[in-house]
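Next up: the structures, one after another.
Derivation of every value follows stated rules applied to the coordinates shown; laboratory data play no part. Since this is a predicted model, take the numbers as computed values, not measurements. Cβ atoms are built from the backbone, for glycine too; each structure is taken alone.
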Structure P
Amino acid sequence: MTIDVYADIACPWCYVGRARLQEALEQRPTVDATLRWRPFQLQPDMPPEGRDFRSVLSSKFGSWERAQQMFDRLRSLGRDEGLEFNFDAIDVAPNTANAHRLVLWAAEHDAADEMATTLFQAYFSNGRNVSANDVLVECARDVGLDSDDARAMLNGDEYAADVQRSQEQAQRQGITGVPCYVFNDERAVTGAQPVETFTEVFDAIASASSNE
């Protein structure tokens, strides 16, 4: 089974959804799944260096107090999935283009999913600025990839066109928000759905295959 994962590193629901998808896969060990990372930027017009996190979130939710209410909900959901959301540590709302490029590069080394998960953790748990190449290089090293090769890639424009194409492909498919998971190019699940939703999709695909 191929699962296209449309997600953004700066999307907390993508972090939660990824954990739930992983749990669903663990509950269905017979499912042979290949995850394909599909870049999607929620804020593609973000400056390359990012913006002040508090200002961005205050504008998005109407006030910092309302943003805190969402943070509280996400912290609770994260604990249920074994994730830590440390919003107080975040200073920069990032431009995620280079983070997406890094994930696509990691895919060439069969490490895309690990790379994406490491970036989620770096940003949401540790408050690191994933707009910064130094941070991205350290994340690449953390998953066992060559840091010099990662820096060389980031200093060029490799995979930049792929990030843009993925964004355009999502739009053609009617995907306007993330996370979105597309199974075998046929079935789509949008949002950080419960584990049961994913297992139901696995079971339905398996049943359909057995009836063919």
Structure Q
Amino acid sequence: MSASEKLRSHILISDDVEEAFGTLRERLQGERVVPILRDDFLIEDAKAAIAEAYISEATTKYIVMGAKSFNTVSQNALLKVLEEPPRNIEFILISTSKSAFLPTIRSRMPIRKTQRARQAVPVELRLGTLDLNALFTFVKAHEREKKHEAKALIEGLFHQATVNEQLVLSRKQLDAFEKAYRLIELNSRFQSVLVMLLMTFLPEVRRVD
């Protein structure tokens, strides 16, 4: 890669983090590339990236950090080194959505996208005729989802309700979807989040005095 084609630090948004890294590595063939690829990027990963950045290099070194989610602590730890990178260091951050990054991170680096049309996660659950047995069977099957998988599943449930079944959601149901996203971001127990959301689709039982 010539000096005029040198790749600079940036954020890359892609539907597939590993695929994006593979394409990037091909482009940077012959260059020094240090990948840190995770499902969830944590503080220990940020510390590893920072330590690698301060190992002096005579030529350009690319530190590639890829994950479906970057927690707030890890991003805050990266702020200084992203703003004032050591000599010959370029950083490339890869994720599936720019919302994965704090505004303070996004303000320091240009954003590029290589996304294809995103398909909703298919959900085998009829929300319009949901009962307790189906609810708890579904929750049991998905209780161990990771954060990015949990978010995708919530999106899939919303698509199932509004597009596949064409349900008209109540204010309570819409609020439950919004709350579910917030709780997942706060690392709440996904089993409890799912139960909270799906309970709004159960038929109300009228009390008989």
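Tell me which structure, out of P, Q, gives 32 once relative contact order in percent (Cα under 8 Å, 6 or more apart) is calculated.
Details: P: 32; Q: 22.
The structure behind it is P.
To test your reading of the models, identify which of P, Q gives -12500 for helix-only ellipticity at 222 nm (-39500 (n - 2.57) for each DSSP H run of 4 or more, over all residues; to 500) when calculated.
It traces back to Q.
Of the structures P, Q, report the one carrying the highest value of mean count of other Cβ atoms within 10 Å over residues 75-82.
Structure Q comes out on top.
Using semi-axes √(5λ) of the Cα gyration tensor in Å, for residues 27-138 alone as the calculated read-out, with 37, 16, 13 as its value, let me know the right label among P, Q.
The value was obtained from structure Q.
For structures P, Q, which has the highest computed value of distance in nm of label points 7 Å out along Cα→Cβ at positions 11 and 123? Could you put the intermediate results ahead of the total?
Details: P: 1.0; Q: 2.7.
Max of distance in nm of label points 7 Å out along Cα→Cβ at positions 11 and 123: Q.
Assuming 54 is percent of Cα pairs over 23 Å apart as calculated from a single structure, say which of P, Q it is. Mind showing how you got there, number by number?
Working: P: 46; Q: 54.
Derived from Q, not from the others.
If you work out distance in nm of label points 7 Å out along Cα→Cβ at positions 107 and 131 for P, Q, which one comes out largest?
When distance in nm of label points 7 Å out along Cα→Cβ at positions 107 and 131 is computed for each of P, Q, structure Q gives the biggest number.
Once mean count of other Cβ atoms within 10 Å over residues 67-74 is calculated for every structure in P, Q, which label goes with the largest value?
Going through P, Q one by one, mean count of other Cβ atoms within 10 Å over residues 67-74 peaks for structure Q.
Using FRET efficiency 1/(1 + (r/R0)^6) of positions 147 and 171 (r between Cβ atoms, R0 = 35 Å, to 0.05) for the comparison, can you identify which of P, Q gives the largest number?
The structure with the largest value is Q.
Of the structures labelled P, Q, one was used to calculate distance in nm of label points 7 Å out along Cα→Cβ at positions 59 and 83, giving 3.2. Name it.
Q
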